[in-house]
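Take a look at the structures below.
Values in this text are rule-based calculations from the coordinates and carry no lab data. A quick note: this is a predicted structure, and the numbers were derived from the prediction, not measured. Cβ atoms are built from the backbone, for glycine too; each structure is taken alone.
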Structure P
Amino acid sequence: MSSSSTTSSRPAAPAHTRPPRTRKSADARRAEVADAARAIAREHGLAGVTLRGVAARIGVAPGLVAHYAPSMDDLVADTFGDLVAAELGDVVALLQGEDAPARRLGILLETLLDGSRADITLVWVQAWATGAGNEALAVRVRTAMDDWQAAIAAEIARGMADGAFAPGDPAGIAWHVLAMIDGLSAHSLVRWNDRPDRLTLAVRAVAGLVGVDPAALAR
């Protein structure tokens, strides 16, 4: 059989067609970039939120990310703001199921110091450091800290109004509590000095600040 007859006897190869490409809207692409940045921050901290890192996460060229997020400083700031606002919302929602002021404070401490939020703790710690050179991030950090201080102060003021806590300055005590939570959480990232237990230490100190027996804050 000749080569020509062999070639002619073969079935024609099917034409290769590419699936139609779906063009995402600008809003959808911005949402995709924001989602990727938050996921990266949870896994690697804010330091992982880079142009190349976000692009690799969603499988696009860095230039496309730069088009929809022209300022990485702003993207990092927005990522931080979104994550910590969600954390505060989660904690406030948890408190709604308890009426006793002391137990509400106890739940707040347990939730923040039980070791399950190391990802957000890393985001906070890196934000304090990175914010020194990123004013957009610094603004979001200050706002978030104000929001946390206000939420804790509201809990303390509620307890004072109910007569469950000793009279005092709710805002000032809230700053003490917030500083304690932040410091103990930061220490936990490097597993420094786990004894005494951080939660036990915080409960004892906060109970003293509001004038109650530590047992009132415990389960």
Structure Q
Amino acid sequence: MTILGIEFSAPERSVALRRDALLAQAAEAGGRHTAALGMIERVLAEARLSRGDIDTLAVGLGPGSYTGIRAAIALAQGWQLANGVKLLGVSSVEAIVARAHEENPAGRVAVVIDAQRQEFYLAMYELSAAGWTEVEPLRIVSLAMVRSRAEAGERLVGPEVTRWFPAGQLLSPTAAALTRLAAGRTQFVSGDKLEPIYLRETAFVKAPPSRVVLLPG
């Protein structure tokens, strides 16, 4: 299986290629999702592969940058329509945990991701040599809640965590981590089933009816 990973949920966006082992990866900061095709071409050239060699796309579903995640999903949907590739959606939180496990496969780790509005996505995992287990599911919590975790000495990791919690560890989800997770999975979906992980309900405000303004005349 030749897997192209696309991870756009964090400020540093990345793509990676894997076939049995990691073949190539590229990353760019600044949130320019339009750079995706350029990064894809670079990793294909480095791996000496063509687009037709890719049979699976793994997409990071967040949580994180809603615009970035939607851009990655749209790219994957278009690719499937054009080439019939298989698609896998992977939680970006899992990609962060996978990186945390590589660095220190012991103890507990809290993944913290900015959810805006002075709130954060938070999930807790127990790490061991055998892997990791979710002990607190992903949810949105207050700044005060995460601060209390930091003051208690818990290990906090995330893409921008040190902006609020200096003792935290900067760890972003990467396309390389996505492809490693995707390599052991078979839960393929159609493009229309890929949805961002977004725990808030979407709220729409109906616009008021238009008014006719009569000018003096």
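Which one of P, Q has Rg and Dmax of the Cα atoms in Å, for residues 50-113 alone, as calculated from the coordinates, equal to 14.6, 44? The structure behind it is Q.
Can you tell which of P, Q yields -0.65, -0.73, -1.06, -1.22 when log10 I(q)/I(0) by the Debye sum over Cα atoms at q = 0.11, 0.12, 0.16, 0.18 Å⁻¹ is derived from it? Corresponding structure: P.
Can you tell which of P, Q yields -22500 when helix-only ellipticity at 222 nm (-39500 (n - 2.57) for each DSSP H run of 4 or more, over all residues; to 500) is derived from it? Intermediate values should be presented prior to the final figure.
Details: P: -22500; Q: -8500.
Checking each candidate, the match is P.
Here mean count of other Cβ atoms within 10 Å over residues 58-65 is compared for structures P, Q. The highest value is that of Q.
For mean count of other Cβ atoms within 10 Å over residues 154-161, the highest value in the series P, Q is held by structure Q.
Just checking, which of P, Q has the largest value of distance in nm of label points 7 Å out along Cα→Cβ at positions 26 and 178? Mind dumping the intermediate values first?
Working: P: 3.6; Q: 1.5.
When distance in nm of label points 7 Å out along Cα→Cβ at positions 26 and 178 is calculated for P, Q, structure P comes out on top.
Look at mean count of other Cβ atoms within 10 Å over residues 74-81 for each of P, Q: the largest one is in P. Between structures P, Q, the calculation of FRET efficiency 1/(1 + (r/R0)^6) of positions 66 and 122 (r between Cβ atoms, R0 = 25 Å, to 0.05) yields its largest number for Q.
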